[in-house]
Every structure is written in structure tokens, then in C-alpha cells.
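Presented below are the structures under discussion, each in the form of C-alpha cells.
Nothing in this text is a laboratory measurement; each read-out follows from the coordinates by a stated rule. What you see is a predicted model, and the numbers here were worked out from it, not measured in a lab. Cβ atoms are built from the backbone, for glycine too; each structure is taken alone.
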Structure 1
Amino acid sequence: MGCCDGLSKFFLITFGILFLLFGGACLGGGIYVLVAKNDILILARSATDGAVDTIDAPSLIERAAYVFIAIGSFIVFISFVGCCGACLKNKCLLRTYVIIVGLMIVLEVVAAILAAVFMNKMETYAKDNLQTMLNDNYIGPYATSNAVSLAFDLAQILLDCCGVVNRTEYASINTWNTTYVYDSGGGVYVTATATIPLTCCQFTSKDAFPDDMTAFLNSMEDKQCPVTQAGAHTTGCYEALKEEFSKYFNILIGIAAGMGGLQIIGFISACCLMKEDRKSKEII
């Protein structure tokens, strides 16, 4: 057995085992989520104070489980074919592995090109979709029963942003509770009309929301901010999310490049094994 043959077999088996473990983890995780769906749902409702009741949580959990099972099964199948093909030097298994992995590489390259070409359109679609969600679902920070509304409030608090594009969007939304009561000093409470949600303002105790609303409201730096917009966040949440995502973008690119590199090495190793096997048969 030549050097190329040995290295190809080593790489194919090694990467096959690694992907087999990864696929098994995905498969096992999906099955666990599906089996323990009710327990997970109870924990989710407890953690979000019932907010998940506003969405079809059981259906989402099931779909996520099925996706994990499908991905895990596919990875396990490909890894098994590659390992068996390398160990047995079975031409049929190696050819199957080469075809499937080759198609995966082509599809990934095409997807990357399309993502780069249509990036602007994708960003416009994402922004428009977020604005539609805000207009249709935002009901204000006083009620945490709506998961979408709660998500926007958490984003505005944690990312120091307001609205999707900017805070002026709330002037055209009539579904949120604009009633705002604050202490003007000396225990005198004033009822006013908020022009922006209070979650767009500055707070010193962000972590108190939404579990301890009293502590959260007391930590507001400017009590009149929801009315006057003094000291309110000026950045839109879409730009804030993009900036947050960009922090991890290089890591994601590195992971994707690493996975693609392993696929290419596995593809080349399988091709080398098939070539060496053909040469050995010709010599015989």
C-alpha cells in the first residue's frame, strides 16, 4: 500500500469518525428534544413567564427536533459510508461518498455566491420583515405575554437600540400602550403619554427586566425619557443586531471554512483511494 493510499485512508477514517460523532450528537439531541418535548415546553413557559403561549411552541419544538434528526441522520450516513469505504476499500461505497460530498461542496459554493450577490436584497427583506413584526405585534413593555413584543423590548434594552430603523417608528404604531406614569419628585405621580417605549431609555439595572419590573423602572436614568425622549437610544435595532453579529462573523466564517476544508480533504482522500485501488488492479 503506497504512501498516498495510507494517508488517504487515515484522513478519510479520521474525519469520518469525527463527523460520525457530530452527527450522532445531532441525532441524539433531536430525539431527546422530541421525547422530552413537554418537559422542555414547561421549562420554556416558566422561564418566559408564559410568553411562549403566544406562539405555537409545541410545533416549533417538534420541527426543530425533526431538523436535528434529519441533519444528524444524514451526517451519520455519509460518515458511515466514508469510513466503511475507506476500511474495506469498497469502490461502490467510495464512489457514493465522492458523489454526495462533491454535490455538497458544489451546493455550498453556490449558496455562498448567491448570498454574496443578493446580500443587499436579503438585508432589505430582513429589515422589512422586522418592521412588519414590530407594527403587528408590539404591545409595550408592561405586558410580557407576547413573545415578539418581549423580544423587541429585550433587544432594545440589551443592545441599546430603539425601533427597527429608528425611534420615530413608534409614532405610527397605535397598538402599544402609551400610558406612562412616573414620579415627578416628592412622591407626586404624573400620568403622561409616552412617545417611545420606556425600554428605549437608559437603565442601570438592565438585568431586572422583566422579572423585577419595580427595580427595573427605578433604575431609569431619566424618568421623563419615554415622554421627552431625552437620553433615549438613537440607533435602530437592525443596525445594532448587524453590529453584534459582525463580532462573531469571522468566527462563523472560520468554522464554515474549516468544515468546507474537511469536506474537500475527505473528497480528495476518497478519490485517491479509488485511484490507488484501480492502479493495484491494473498491476495484478
Structure 2
Amino acid sequence: MLSLLHRAASLRALLALSLLSLLPVTAAHAAAKPDPLRVMSFNVRTPADTEPGRRWDDRRGAMVELLRAQRPDVVGTQELVQKQGDYLVAQLPQYRWFGQGRRGGEGDEHMGVFYDSTRLKVVESGDFWLSDTPEVPGSITWGNLYPRMVTWALFERTGDGKRFYLLNTHLPYRDDDEPRRVKGAQAIIARLHQLHDGVPVVVTGDFNSEPGSETYATFTAALGDARKLATKVEGQRLTFHNFSGTPTTELDWILVRGLNVSRFATLDDKPGGVLPSDHFPVMAELEFPKGH
């Protein structure tokens, strides 16, 4: 009887060891498919409003909660000012941000880029202006009312060393600015030719123009619209709502080259019943092609 019990115990032990031996294989298989790269574009609205509910102090907590819940790897923002960027990273300590103001230095609006420093590192970064003198901070040409610019970076993912470029912009807003938006799009596409060959590209922004425009056609001749490429699309198409919660136009896009799009979402979250901005942010989940 004891011999049978010993034999049964030995078989159980061998079975347990066999199952344990499978764990490294299972873990390696899971590690073979990394999390998607989560990229967000977010016009955060400057802290210029004084009306309750629109004031920065009234909505900044909702913005923090949205970012905390969505956990983007990188965010291209528009209309950001220094104190907003500093507040957000103080509340979200794993994030860092960079970028100049559109007139150079720390003043005025930034095309600030936020990134999760536990998942990404910046290999190189910079700014250029959408003008005839792109390296001159604050430069204005083509009849633009304000300086228009791009903040960019070459990122490397910490887990697998995959690299990608992100370029973030905010194009002019007036109805008759479409020719200037097209000039801006052409300048950005021309800059892509100066980047390292074969490295995927993401362009985020408030383009102040909708699909079907000449601006959109200029961009999509060289880049794909992540919303149209996505396997799964969530949320409404329109993004600008002017603090009403009911959007009227699709101004915020994410454009890609060299990446697959598994999911695209327009995020109409209202943490605590508060709208974080007058735009809904958009987010794409991106995957590097196999073998890249």
C-alpha cells in the first residue's frame, strides 16, 4: 500500500515538473508579441478660457485621468503652454515632455510631445518651422497669422529596440488658410525624405482641415490615415466640439508610414463629468511589421 502511495506521489511530482518546464516556452511565446505602440494626438486647449468648466484649473484633473486610463506611449499635443506641460508630468511621473514654443523658447503655444519614459527613449529630437526659413524659430511666411511649426523625435522602444519617428504639428485655422495648410503639408512631406530610410513614421496634429481637403490629399499621397487603415475603429469620426461634447468637424488625425494599425479610437471620455478639452483626443494602436 505504501509503495503504491509513493508511486502516485512520484507521478504527481513528475507531472508538476513537466508543467513547470513548459512555462519558459509559454512566457517566450507571449513575449514574442509585444504590446502595440499607443500613439495619441491631443489638442489640449490653451489656458485662455475664463468660463467655468473651460478653465484650465477646472479641467486639468480630467485630462490627467484620461491619460492615466489610456496609458499612451507617446502624445503629440497642440496649443500646450509650459505650465500645462509641467503640471501633466508632475501628476504622471513616468512621462516626460519636450518642445519649444512656436515663437522659440518657453513662451507661447508648444507642439509639446509627451512620452512614457519607461517604454520609450528619445534618440534625437528637434523643431522646425513651416516657413521659408524652417530653422529660424518663430519664422512666419506664406501669409500665416501665427508661427506654425513641427516638434519631432526619433524614439526607440525600450523592450525590443524598435525605432520610429513622430512629427507633431498644428496647422493654421482660418477658412481661407487652406493654401497655407497645403504648403505646411508639403514642407512636412519634404522633411520626411531627410529621415533615416526604413524607419516607420507617425504624424500627429490638429490639421484644421478635414478629409477630402487638398491638405488631406497632400498628406495621404505619402502617408496612410490610421483611422482608415485600422482593423478596429471605435468612437465617432468627428473630433472638435468647442466644449459642447457634440463634435462638428474632423480636424485631428494620426498619419502613418511603415506601421500596421490594429485599433483607432476617438476618445470622448469625461472623467468626473468634465470635458478635458474642446477637442476629443484620438489614439491609434500600431504594430511594427514582422521582421522589421
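If you line up 1, 2 by FRET efficiency 1/(1 + (r/R0)^6) of positions 99 and 235 (r between Cβ atoms, R0 = 25 Å, to 0.05), the top spot, with the largest value, goes to 2.
Looking across 1, 2, the calculation of helix-only ellipticity at 222 nm (-39500 (n - 2.57) for each DSSP H run of 4 or more, over all residues; to 500) that yields -23500 traces back to 1. log10 I(q)/I(0) by the Debye sum over Cα atoms at q = 0.22, 0.25 Å⁻¹, for residues 123-178 alone computed as -0.82, -0.95: which structure among 1, 2? Source structure for this number: 2.
log10 I(q)/I(0) by the Debye sum over Cα atoms at q = 0.07, 0.12, 0.14 Å⁻¹ computed as -0.30, -0.74, -1.00: which structure among 1, 2?
2
Consider the structures 1, 2: one of them gives 18 for relative contact order in percent (Cα under 8 Å, 6 or more apart) as calculated from the coordinates. Say which. Considering all the candidates, the number was obtained from 2.
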